[in-house]
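Student: Just below sit the structures, each encoded as structure tokens.
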Structure I
């Protein structure tokens, strides 16, 4: 797999929780920072006061190989109470693509909530590219190892996504 292929990862699990409760959790942009190994904090931008099509939020991330950086996300899918999706851009041009353009994101993320039995199935996915990201910098240093670098990144994303899903499951299934 090459960066230009738009590598992606998707994970899901069943939650013994009302889909409406789960929807409220996945559209709380601050919640994943509690479980993610990379996402430090998130906040709505401008007039955005909550999840809606076109809303924007700022994220602060960290990775041992890249340090800390800022992103801006644009909500591009908001099909309540089923699909919440956003694209991520590099507003500071840290990774070498300018200007930041949500039509050419560095990543695309999505939550999908599907009623299932007495609960729901929660799916979380991420697609890398097409714009440059921190992963591009790593590949630039060792282009002959691009496929192995991509595989390691997808494994790390899978681990982070599964940790986020497990965290949401714990919150959703807890008595409230």
Structure II
């Protein structure tokens, strides 16, 4: 919980700096943070180094600098990571990146979600469904598509923290509950 609060504060601070610089910088910061988080995911020992108090701040900065030079990060992100190192907060980088991405999506009017269907839909049908949902939500959607034969038919749509379960399985479960209650 505390890590989440810390990550949100740092992400909001960087986001507000990006807003002041303009949308291009805002997006660039997001890309740099995503590259950094990807490097951490690919190499879990880096995260352990950042969280380990045995390593000195200068050693952590050297590691971060090596990663950032590979992804050609903006100077603001380099300075931001040095600030995190100075405050012993490098271990929160993945959480900071995740929350920054949420802030960026909200700023750009983008919603991310997952559409699960019983069968694999043709790309044309996926595009039509997506377009219809974008019109209803008044937001640009970025959807991941998944197949789960267990839903029997229909679809399950999850956007953010909202879930629309229009699957045949859910309807059958509701019908079963209605019959049990004797309605």
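Taken together, the values in this text are just the output of simple stated rules run on the coordinates, not laboratory data. Please read all numbers here as calculations on a predicted model, not as lab measurements. Cβ atoms are built from the backbone, for glycine too; each structure is taken alone.
Student: From which structure (I, II) was distance in nm of label points 7 Å out along Cα→Cβ at positions 16 and 152 calculated, if the value obtained is 4.0?
Tutor: Details: I: 4.0; II: 5.2.
Label of the originating structure: I.
Student: Quick check for you: by relative contact order in percent (Cα under 8 Å, 6 or more apart), which of I, II is greatest?
Tutor: Working: I: 29; II: 20.
Largest value of relative contact order in percent (Cα under 8 Å, 6 or more apart): I.
Student: Okay, moving on. Quick one: helix-only ellipticity at 222 nm (-39500 (n - 2.57) for each DSSP H run of 4 or more, over all residues; to 500) came out at -21500 when computed from one of I, II, so which one is it? Display every interim value, and only then the final one.
Tutor: Numbers: I: -8000; II: -21500.
Traced to structure II.
Student: If you don't mind, another one. Comparing FRET efficiency 1/(1 + (r/R0)^6) of positions 32 and 128 (r between Cβ atoms, R0 = 30 Å, to 0.05) across I, II, which is largest?
Tutor: Ranking I, II on FRET efficiency 1/(1 + (r/R0)^6) of positions 32 and 128 (r between Cβ atoms, R0 = 30 Å, to 0.05), first place is I.
Student: Comparing I, II, where is distance in nm of label points 7 Å out along Cα→Cβ at positions 64 and 168 highest?
Tutor: Values: I: 2.7; II: 5.4.
When distance in nm of label points 7 Å out along Cα→Cβ at positions 64 and 168 is calculated for I, II, structure II comes out on top.
Student: Quick check on the output: 4.0 is distance in nm of label points 7 Å out along Cα→Cβ at positions 112 and 144, derived from one of I, II. Which one produced it? Could you put the intermediate results ahead of the total?
Tutor: Working: I: 4.0; II: 0.8.
Corresponding structure: I.
Student: Computing mean count of other Cβ atoms within 10 Å over residues 72-79 for each of I, II, which one ends up highest?
Tutor: I
Student: Which structure, out of I, II, was mean projected area of the Cα convex hull in nm² calculated from, if the result is 14.6? Don't jump to the answer; show the numbers that get you there.
Tutor: Details: I: 9.9; II: 14.6.
Here the read-out was taken from II.
Student: Figure out for me which of the structures I, II the number 3.4 belongs to, where distance in nm of label points 7 Å out along Cα→Cβ at positions 56 and 104 was derived from the coordinates. Kindly include the intermediate steps, with their values, before the conclusion.
Tutor: On the way: I: 1.8; II: 3.4.
Value 3.4 for distance in nm of label points 7 Å out along Cα→Cβ at positions 56 and 104 corresponds to II out of I, II.
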